1. Work out the source of 0.95 here, i.e. which of 1, 2, 3 gives that when Rg/Rh (Cα atoms, Kirkwood Rh) is computed.
2. With helix-only ellipticity at 222 nm (-39500 (n - 2.57) for each DSSP H run of 4 or more, over all residues; to 500) coming out at -10500, pick the structure among 1, 2, 3 it was computed from.
3. Quick check for you: by mean count of other Cβ atoms within 10 Å over residues 165-172, which of 1, 2, 3 is greatest?
4. Could you tell me which structure in 1, 2, 3 was used to calculate mean count of other Cβ atoms within 10 Å over residues 93-100 as 13.2?
Structure 1
Amino acid sequence: MSDDIDDKPQPLLAHLMELRNRLMWAIGAFFLAFLLCFAFAKPLFNMLVIPFTWAVEWAGMTDRKIELIYTAPQEFFFTQIKIGMFGGLVIAFPMIAAQIYKFVAPGLYKNERGAFLPFLIASPILFLIGAALVYFFFTPMVMWFFLSMEQTGGSGEASIMLLPKVSEYLGLIMTLIFAFGLVFQLPVVTTLMARVGLVSSQGLADKRKYAIVSAFIAAAILTPPDPVSQIGLALPTILLYEIGIYCARLVERQRAARAALAEEADEASSSGDAEPKSDA
């Protein structure tokens, strides 16, 4: 098996220097992506406001002007910094993940590298799917729910309007994106754990009821305190858990097929060795 490993014995200092170089590449990529996103922070923020515009249209307030406020002089500046950091992390993630893989890969067997690489590709794709679901569906739905609480005023009622702060609106978007992005990693994590034998499909299926309760608890913690976003996160989590069970079953079937092939090869080899040799 040692022939399948590319890593060669090296002193600790060499590994530390390799780690330093990988960290420098990752931090450099994040810093450049941060500068790029910070330079376009206002257009990016305006793009993030589009779901709020959709929510206003869903609420039938077509004549309403989209307004957001900030109450501290430095608030919008720090909001732009957060946009730069958030966008920089998203853009630089492929480089960061590649550097992590290049640092770890020499110590892995070839079959382990072949098994790990697809998950490295699937992870950002699933995160983007979760982020797109937040942007196009759940954020407009959540903002529509909050807009429905407005009060026009008159006849003894106060006029109550939703005027979101720029920092709080960005915090809401970022919280939802990270929550859904992390939840969409569930099939990847489940499949990896099944590959190394930490979980089984039957064990996951037996713990389904606990997973459902945990999904609603996690949704209550990760999302704003409104039923729309909490249910909207809990239901995809349960669906992804079922997908994880199916992926674990596929892994078990592949393992069983490889074991059957290996057993057949051993039996064929044993039968070949057991044949009597002919006399000269």
Structure 2
Amino acid sequence: MSENHIERLQGMHVVRSGPPHAPPLLLIHGSGASGDTWNPMVPALAARHHVIRVDLPGCGHSPPAPSYEVPAQAGRVAAMLDGLGLRDVTAAGHSSGGYVATALAERRPDLVRSLALISTGPSLDALLPQPPILKLLLGPPLGALVWPVRSDAMIRKGIRATTARPVDLSDELVAGVKAISYRSFREIARRNTEYLDERSLPARLTALDVPVLVVFGAADPRWEPSSARRYDAVPNAQVEMLPGIGHLPLLEDPEATSGLLLRFADAYR
């Protein structure tokens, strides 16, 4: 497959890249984002893998869903993989996309060979105070007023507030963020909090028999970077810290992040 193959599956916008018979690599974006967040990494990943990017319901090009519980999101992703006939997937999630990837392994261990979590907070007490621009955009009551009239410049400012390095933000990526409604975003965030409050991610992963890669920016402004070491308690977990990187390794250092993900995925084939 030399070009992107775009389709609608299980109510989700799905983009597939790379050879269709290569080992499958599933990429799940975080809250307030879309599958376009992964774009800088795709060329390197698709050279060796069948890469599947999803826009979760209510995000990017996917329409809203009746509910956004993390297990339900994982169930939709599982049905999509079933429809494509894919098994033994390396599931990678960025930020809260790591919760959906973990829930996928919990619900359908037959589908997941390995898990990669990038900038995925381990528990709610690791969340840092948010930058002012994010408080304005994301928090009630002002968020509900500002969100519908967000400019592209404001969205770019909000994204860059989560980084530690300058990043190039494509118009495509910004459009994917702009397409998300405030109601969908708030409900997705609430359900993510609910999932993490129920049980920490290291505890959930410890109950799973699956290799885990954790990638964290050492300068992440959203999650306490030292909290990444909590994943050391998870059997078969490998923790990698990226110096001088914030919450978006996918954009801040796609080459290093792709290299880590490729080496991990290939190690468990």
Structure 3
Amino acid sequence: MKISIVDIGSNAVKYKIFNSENFELLEYYREPLRLGRDVFNNNKLSEITINALIDLLESYSKIFIERNVEQSYFIATSAVRDSSNSHYLTEKLKELDINLKILTGKQEASLLIDFNKNIQDSAVIDIGGGSVEVCINKTGKIHYESFQLGAVRLLNLDQNARNEAMREFSSWLEKFKPVSTTFGLGGNLRAIMQANNHTGVIEVAKLKNLVKTYNQIEEKVLLDTYEIPEDRIDIVPIAAEIYLLFLTSIGAQTIENSFWSISDGLIKKVIKGEL
């Protein structure tokens, strides 16, 4: 049976189609729709953005029918949960038989557990547009948390608020120091690697050099040569700051990138009937 998971984030709206029997990823698509631009500036989604999102989700639904997808789940995270008019969005989607589930930050962070629950002395970080989720496996205990530190959100925060958010994040991480094995999820770390033709594990000192190189590359080269999505280019340097703070605060020496995402955590909860 095919199951689709739609991840409605702050910087993009993605879907994955899975084989429910073996969790094999059959199809992936990402649409750059920056919901966070509205919410983190005006505390709500604009009418234009809501209509664009509804049109996009309706098109996804048609694709799922064409692909013979039997079950579809539409999941929203930081931007929608922080929007003062999210209820209006959910009601409009119900008219199209699309049931939107909005995750809390804690629920979103808990989805990371499936990634590193069997990797002792490890931490995984997922930097989204609106929030950052971390899951730490330390001395056999799992700790997870969500922080208002997303890369799009930070674009719209003044420096004092940004510094305070960073301090709160660092303070929480330092309680688990040191952690030897870390993973970074999503496209921000992958973009830094692509722009430097780097693969595999990255040492902290090396990551600093990779970030420096990325910041010196012209936007046209990032787009045409390295195929970095246009909507990601401006947030990668901010995400890089978060990665480096994460590694320093937790006392880690390396980080590894993974294509795994919260959709992979969601599919297992769906199969278990927990969603």
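1. 3
2. Answer by label: 2.
3. 1
4. Values: 1: 16.1; 2: 26.9; 3: 13.2.
Working through the options, I get structure 3.
Rule-based calculations on the coordinates, nothing more; no lab input. Note that the structure is predicted; figures quoted are calculated from it, not measured. Cβ atoms are built from the backbone, for glycine too; each structure is taken alone.
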